[in-house]
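In the part that follows, the structures are each spelled out as structure tokens.
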Structure I
Amino acid sequence: MPDQFTLADSAAQLILQRTPHQPKIGLVLGSGLGAFADSLANATCVPYSEIPSFPQSTAIGHAGRLVLGKAGDVPVAALQGRAHLYEGYSAQQVAFPVRVFARMGIKAVILTNAAGGINLSYSQGALVLLSDHINLQGANPLVGPNDDRFGLRFPDMTHTYSRVYRQIAREEAGKLNISLHEGVYAALLGPSYETPAEIEYLRRIGADLVGMSTVAEVIAARHMGLNILAISCVTNMAAGILDQPLSHAEVMETGERVKSTFEVLLRAVLPRIEQLV
């Protein structure tokens, strides 16, 4: 059976044959945020089902296709939807698209997600830069034999989320009068939402946000030396904060409401990151 490096390389070569673009920035667009890819110019769309070894998205709001095109003058590769551990995938499978990004020659990734707000200074619809994460998913994509072609056996995670990229995002948000918070993301397995007691525990250990994605992709990206910017959209306040049940419909509704603000910020950030890759 081919190893992960060979599989990722094969998928990357197939994708590059389908587009005239050579993207250096990859985007992972989470629940309710995939519309950004629809605005790319000169776009080529590749369904995940046509990419060998690619995990298929089953979550509502995840279109399940790779869009390659230009955001302004910046060529990008955008994942409209991702795979999650709760869908039954392994951490290695969840991280595989990011592995493919690296084999395509991509040097930077911008990951987005829908998250529950724990920090009481956040409100529904807030955009939050990730400064760090807490992995409580019980899984890591680096488990098993290490392939040195991807990266070191024990990658450093001290500065996982690029301080330079975060500064760029803060500066551009300020120019656009967009409120941009910063916080720590806790990743849990899902798919059930957390209990109020779990949210209180997460608050006490330093989490500002909670979600069910992103971390496996981030770990694999750092393993391969990619630089990372991650932005959460607070689509609901976490369990126990408001006296109301949580629902995925609320996640999608909030994503729809903030998508224009989110897209404006992304378009401002991308050219500056491109200058650095």
Structure II
Amino acid sequence: MAITILDGGMGGEISARVAGAGHGLWSAKALLEAPDVVIDIHREYIEAGARVIITNTYSTIPHYLSKEGLEERYIELTKLGGELARRAVVQSGHEVRVAGSIPPLNESYRVDLVPPAAESLPVYKILVETLEPYVDLFICETMSTAQEALNAAAQAVAYGAGKPVYVSWTLNEGPGQGLRSGESIAEAFDKVTHLDLAGYLFNCTSPEAIVAALPVLRRLTDKPIGCYANRMNEVVADWTLDNEVSAGRRTDLPTDLFVDTCQRCAEAGATIIGGCCGIGPTDIAALHRALAT
């Protein structure tokens, strides 16, 4: 069965290449201050074998930008993230699809901070409409509750010009324990199944939790399923994206083990596989080589 390879993490790659990055709104700021670096990272993933790259728009949301008084520039920055991803594809000369990142609107993993639908829907609408000219599909990623996924996906379906929409949930790190909200995978799936989505994934979660969850998801749908695991330690309760609290990276997930886990995901039915936080171009290249053999 053919596997579509996604890219890996963007933020960590920016942090490793831009002096002073790794604190504050560095991922979003790189769109303005180091656009060539963002393009280079996209292109490295493409050269590594990724055939879907995700826009660097995970943190171009009003909540994060407001921490430095930039919230009124979220449309500008989201547009730029789309433009840079598309530019990278054109420069690469490869047939690669661009996925528009539709992220949580507050903090990742923080079930307690998911905004209500009345607040979320207008922002998601604008994010989708802003990215639409530059992307081939949308991924509503790192969704930690069933309602959060519905809020994002409903707007992507409604305002995404008919382009494919995928939902990707983040799981409780304990294998078999469902979403970070405590909701089961079946409950989360039932919340969005009426939207006729293109596929379903798990991301920004330990590979162990994903391997356990994929067979459950496979039993719920015959549509494409997939995953992109991270290399992060388990996040603490008050973790935030802008590194006020750092989770750190796992030291027990070398490239070969990451690849082995991805192959187990493929055996469980995943046909879309990549990496999230802490997974870089070297890992994606190794995955590509393994899947090509």
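Just so you know, all these numbers are worked out from the coordinates, no wet-lab data involved. Keep in mind it's a predicted model, so treat the numbers as computed, not measured. Cβ atoms are built from the backbone, for glycine too; each structure is taken alone.
When volume of the Cα convex hull per residue in Å³, for residues 54-197 alone is compared over structures I, II, which one is greatest? Show your work: numbers first, answer last.
On the way: I: 156; II: 117.
If we compare volume of the Cα convex hull per residue in Å³, for residues 54-197 alone over I, II, the biggest value is for I.
I, II: which one has relative contact order in percent (Cα under 8 Å, 6 or more apart), as calculated, at 25?
Working: I: 25; II: 21.
Structure I accounts for this read-out.
Can you tell which of I, II yields -10000 when helix-only ellipticity at 222 nm (-39500 (n - 2.57) for each DSSP H run of 4 or more, over all residues; to 500) is derived from it? Please report the intermediate quantities before stating the final value.
Working: I: -10000; II: -13500.
Corresponding structure: I.
For distance in nm of label points 7 Å out along Cα→Cβ at positions 86 and 182, the calculated result is 2.9, so let me know which of I, II that is. Please list the in-between numbers first.
Details: I: 2.9; II: 4.4.
Among I, II, the structure yielding 2.9 for distance in nm of label points 7 Å out along Cα→Cβ at positions 86 and 182 is I.
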